[in-house]
Structure 1
Amino acid sequence: MFNSSRPSDTKPVWVAASAAIGVALLGGLMTDIGGWYQQLRQPPWKPPDWLFGPVWTLVFALVAASGVTAWRRTTRRSQREWLLVLFALNGFLNVLWSLLYFRLQRPDWALVEVVALWLSIAALMAFVARHSRKAVWLLLPYLLWVAFAGALNWATVKLNAPFAGATLSVPGGAVHA
């Protein structure tokens, strides 16, 4: 996938792989599927917990491949800087979702945040589309997986609200949170 004849050509691969691993590790550290999580009512269509790790691994590999592909097709420094900013923002939002949902035990807050995460993927896709159609296709599974995760998050909030006594206004009515 990454043909490189010069050692400097591998630098984007190492950077993207390191970033993807870093985001995955931080997200993993934020994820606690212990007692609190196990007590949540989940929709019947929720995949088994063991499936999330392999899916996220594949998604992060595709995101890294997209980043490398877009980087190699982007020639101007300012465009590369924007590419890095967009990927960094997305990585931050990815970890933040896990922090909100699992560590702070606030699926209601995570439901609001997942919209920002999804939009950051859409923004990445729009940006990389200027440089590489392949990079866009590599991001599509991520966009779809986060949309699925958002739907699962929504269902979990609906089944388990309220969380910590606040009220969250969501489409279809208020959810006591």
Structure 2
Amino acid sequence: MGGAGGLTPRVFGFAGWSGAGKTTLIVKVIEHLAARGLRVSLIKHAHHDFDIDTPGKDSHRHRMAGAHEVLVSSRNRFALIRELRGAPELTLQDSLERLAPCDLILIEGYKRERVPKMEVWRAEVGKPLLCGLDPEIVAVATDDPLGDVGVRRFALSDVAGISEFVLRHAAPT
């Protein structure tokens, strides 16, 4: 897969417990990098059954009738929905290969994959830090006071600093 400028895109992940604010931070990082002219894509792994289709709409009815794939297209966007119907779940590499060329791919989920990651952590979630358990976590974003955790620490509001760190530490696909 080639990047937007013909280069190989790089990947960087975000890890953390549910409710820690991963999605909120990722949205801010995407906005910051897109404003700089970078083409950023995102892969989010869902651990549960999810649906992006609306029950009652034509595309949902086609899918429920047994269509293997449904592609909905308009002048502004398209979406391809493929039912796995018992086939194996996509690996991260499978997902990466399906993306259009870009400069950077951010990953939310796929926590066992060997890509550099930033942990998003909040004490109020009541869960332990992951950075001591996952050697791929190279930084923590939190507003809670922490002692030395062995990796770089950022305030959640430091979107510019986090974005620069992500760019410097993203790995080739």
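Every number in this text was worked out from the coordinates using simple rules, so none of it is lab data. From a predicted model like this one, the values you see are computed outputs, not experimental measurements. Cβ atoms are built from the backbone, for glycine too; each structure is taken alone.
Consider the structures 1, 2: one of them gives 13.9 for Kirkwood radius over Cα pairs in Å, for residues 26-81 alone as calculated from the coordinates. Say which.
The read-out comes from structure 2.
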Entry that produces 1.3 once distance in nm of label points 7 Å out along Cα→Cβ at positions 42 and 114 is calculated, selected from 1, 2: 1
Please state which of the structures 1, 2 yields -24000 when helix-only ellipticity at 222 nm (-39500 (n - 2.57) for each DSSP H run of 4 or more, over all residues; to 500) is computed from it. 1
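One of 1, 2 was used to compute mean projected area of the Cα convex hull in nm², and the result was 11.8. Which label is that?
2
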Using mean count of other Cβ atoms within 10 Å over residues 66-73 for the comparison, can you identify which of 1, 2 gives the largest number? 1
By the measure relative contact order in percent (Cα under 8 Å, 6 or more apart), tell me the structure among 1, 2 with the highest figure. 2
